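Every read-out reported here was derived from the displayed coordinates using simple, explicitly stated rules and does not represent laboratory data. Just so we're clear, the structure is a prediction, and the values are computed from it rather than from any experiment. Cβ atoms are built from the backbone, for glycine too; each structure is taken alone.
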Structure P
Amino acid sequence: MRRLVLIAALALSACATTPPANPQDAFWTNLRAHCGKAYSGKLTSEEAVDADFKGRLMLMHVRSCTDNEIRIPFHIGPKDGDSKWDRSRTWVITRTASGLRLKHDHRHEDGSEDLLTQYGGDTATPGSATAQSFPVEAESIGLFRREGRGVSVTNVWEVEISDKRAASPRFAYILRRTGENARLFRVEFDLGRAVTPPPPPWGF
């Protein structure tokens, strides 16, 4: 009996000293669980500069997943009186030696890269299993300045994803900007109901 008590005590001690799971690994697993699925969403922020997006159907498609890269095309539905989708954007999340990286792959309809493409940032903190923040990195700051987009040099992108226990699971993509060019752009997608995956994004 004493031996069983000792074994149980040792087991409890081992559990107490086991370090918590890496929140970025948990976030990655949480996101990758949706691979192959698509979800509908909409703009939820209210800034006047985004009036062109208001009311338009939006789709995210967790289109491809590897051990080190997840690609999520972001499709924007037609404007009123039009039938053409904007399939120019793909969010690319990758693992790095120190955390996670978010990049934006922007393409024209013929598949060629936009002048403003492959910009983004790396995580500066561990974040959590449901939210990661990506402050703009130096290379992207240089790109923004070269292309006359100096307002974007304080960009911070955020990605939020509910875990499987959430009553109303959501995925959100957010752009925040501080200072005199303060900005908030947020789109949300309903993870509770998958939809038919859209065609490939432009260039793929």
Structure Q
Amino acid sequence: MTWIDISQPLNSKIGHWPGDTPFSYETVYTKEQTGSVNIGKITTSLHSGTHVDAPFHFDDRGPKINELDINLFIGPARVIDMTDQLQISRETVSRYNLDGVTRLLIKTAVPNKPEIFTEKIVPLDPDCGAFLKEKGIFLIGVDVPSVDQLDSKDMAAHHALYKNGVHILENIMLDEIEPGDYDLVALPLPIEGADGSPVRAVIKKRGSGE
């Protein structure tokens, strides 16, 4: 099996946080102008599309995106289907087999429609932080824009995950992905001093060969 792209495509139609910087791309210099190449420019929030949150996003003293270990974002991951759950909590997550899991990707009932910024999500309860640490999980990926309610100001789930050493990948696309074990690559860009980064997140079924 080949690698599967679970990233939202970055284009002018992609949904973004209300009031935040939308994504845009333009060709600033054409090959005709330069005599050799086309040169483009992007403008975007670091939280548009599929992205990683750095702890600095919600904690002034937290590490910036370029300070995170890249090995966090490369390796085995398990996809679980929580589309029948009304909440993501210690109780509901503990119903799944997470033995040996270090990276957990959660599929919810929210359909992946990148051009629409969803108004309703299933957030994580803060009690997930300690539970995931107990299980040995250090990366969680969700198919929605945030692990907290969209109108949250205290960002309780973000803080609980960080306190327990769990890093955050958001806006992955899992609609067509079956539960199971995969290899994951979701590398953030080394943007010095940044609070997050877009990523190209891809997975491949484990044991599928090259």
Structure R
Amino acid sequence: MHDIAYNLITGKHNEVNRLTKQALDDGFQANTILDDGLIAGMAIVGIKFRDNIIFVPEVLVAARAMKAGMTHLEPILSASGIEPMGTIIMGTVKGDLHDIGKNLCIMMLRGSGFVVHDLGVDTKPDEFIDAVMEHGAEILGMSALLTTTMPNMGKTIEAFEEAGLRDTVKIMLGGAPLTQEFADDMGADAYGGNAIACVDLAKAFIAEGAMPEAS
């Protein structure tokens, strides 16, 4: 497991691919490989990124390595019915085509055990609503990089209110020009300044029982 984590941190996706397959062949459980290998490695990547020891390119390379390992594990985990930590919908808002920050958040969330459905860029309010309904997501994450598209976050939240669904989902906002004050003004549940904050917020929401049925 240490070898898998190490190769993930250093971005050697071919090695992660080989070692994950080998670990399964050697009789290790898929969730053990996920927790002690891939997630353990991605956690270190997250800390290094937070502390400015590594930067976006290194994180993306590590995320590619994680994906290589997950190719082997996902079918097994799905078949065995292991519950994911939670389900999250992510997308960049209407009119905005920037996705590096969003993609970083998705990599880190998946690396922490969340199921994430990525709606991509230029996402309309009703597309967010449809995805939350379809997947029964507890959390919605919206991203924007342009100040001109930031108000579309508020419009999406209003659309959830009009549909009577606002209380069914926790809404997180992120993006370089955003602030906590802006997120509060838009009526969001949280603001995350980076991918690490995004994961911490998602974990906190799940811990407090974001699902209405949990109450």
Re helix-only ellipticity at 222 nm (-39500 (n - 2.57) for each DSSP H run of 4 or more, over all residues; to 500): value -2500 computed from one entry in P, Q, R; matching entry is structure Q
Taking distance in nm of label points 7 Å out along Cα→Cβ at positions 122 and 138 for each of P, Q, R, the highest value is that of structure R
Taking relative contact order in percent (Cα under 8 Å, 6 or more apart) for each of P, Q, R, the highest value is that of structure Q
Value 0.85, calculated as FRET efficiency 1/(1 + (r/R0)^6) of positions 26 and 186 (r between Cβ atoms, R0 = 30 Å, to 0.05) from one of P, Q, R, is from structure P
